Structure P
Amino acid sequence: MGAWMKQKGMVPDCIVSSPASRARQTIELVCGAAGFDTGIIEWNADLYLADLQTLLEIAGNFPEQANTAMLIGHNPGMEALLLYLAGNEIQTPKDGKYLPTATLARLLVKGNWHNLRAGSASLVDIMRPRNLPQVKNK
């Protein structure tokens, strides 16, 4: 996923991640492959098993100047956030899982981080690791 993000020029201005072992390992691997500075990661224990309201509060506190932010958390909360922000644009996958492990959902938020509401984002795409094209990790 990190190599694909690098190839696509996707560079987050901020990253907020759960400090849980799998989330930490995942984002550190992504950052390594993408060449992101892991020093920008904010570890937030509230992301562990966070509900929709908690996720909205965390995302609502992204820096105002951040154009691109990355949130690494856990289901079912992350799927609830995705469906809340852009649900009317998302078809249910055949396996019923919107965000399996290490899946990247890219959303375009209308307005700013502090005004996240139902339908306030448009889905750009959802990329699952198993669907990634072969990418050379340079």
Structure Q
Amino acid sequence: MNWARVVSGGLASGLVMLGSQIALHAGVLGEEARGVVADWATRGLDASAALEPSLPLTAAIFVLGLLSVWVYAAIRPRFGAGPRTAALAAIVVWAGSHLFTGVYVHAGVVILPPRLVWLPVVWTFFEVQLATLVGAWIYRE
């Protein structure tokens, strides 16, 4: 495994994911999320920090980028190089992170509208596919 390429591809993958998350949360879901936080504030819950970008969340996005390229590099000898293998690696990463989170949050946090739970799950399916494809394009043995 070429670790320098895993890291460079993972960073590129993380940048794609970060840009996509900014578009999703600041643009697509921005008003609705702010409305939910304002509603919570009227009930005595201060969740305003949830709307602020944070270093741990940004780091987690880059970890997912690195993980997606690492999974691609790990399964590449068995499935061959290319977009099909990148798509399989992306599904593994997406299911273990975003799909799991959506199911967990939907089952346990009933105060969130379903759109705020499931739209990000669907959005990130395509986000992780694109990001992993970019990272896999950079990866070479």
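Overview of results
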| item | result |
| --- | --- |
| Which entry (P, Q) yields the derived value 1.7 for distance in nm of label points 7 Å out along Cα→Cβ at positions 6 and 62 | Q |
| Source structure (of P, Q) for helix-only ellipticity at 222 nm (-39500 (n - 2.57) for each DSSP H run of 4 or more, over all residues; to 500), computed value -8500 | P |
| Among P, Q, which structure scores highest (criterion: mean count of other Cβ atoms within 10 Å over residues 38-45) | P |
| Top of P, Q by volume of the Cα convex hull per residue in Å³, largest first | P |
| Given 17.0 for mean count of other Cβ atoms within 10 Å over residues 30-37, calculated: source structure among P, Q | P |
| Ranking P, Q by relative contact order in percent (Cα under 8 Å, 6 or more apart), the structure that comes out highest | Q |
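Bear in mind these aren't lab numbers, they're just calculated from the coordinates by the rules spelled out. Everything numeric here is computed off the predicted structure, so don't read it as measured data. Cβ atoms are built from the backbone, for glycine too; each structure is taken alone.
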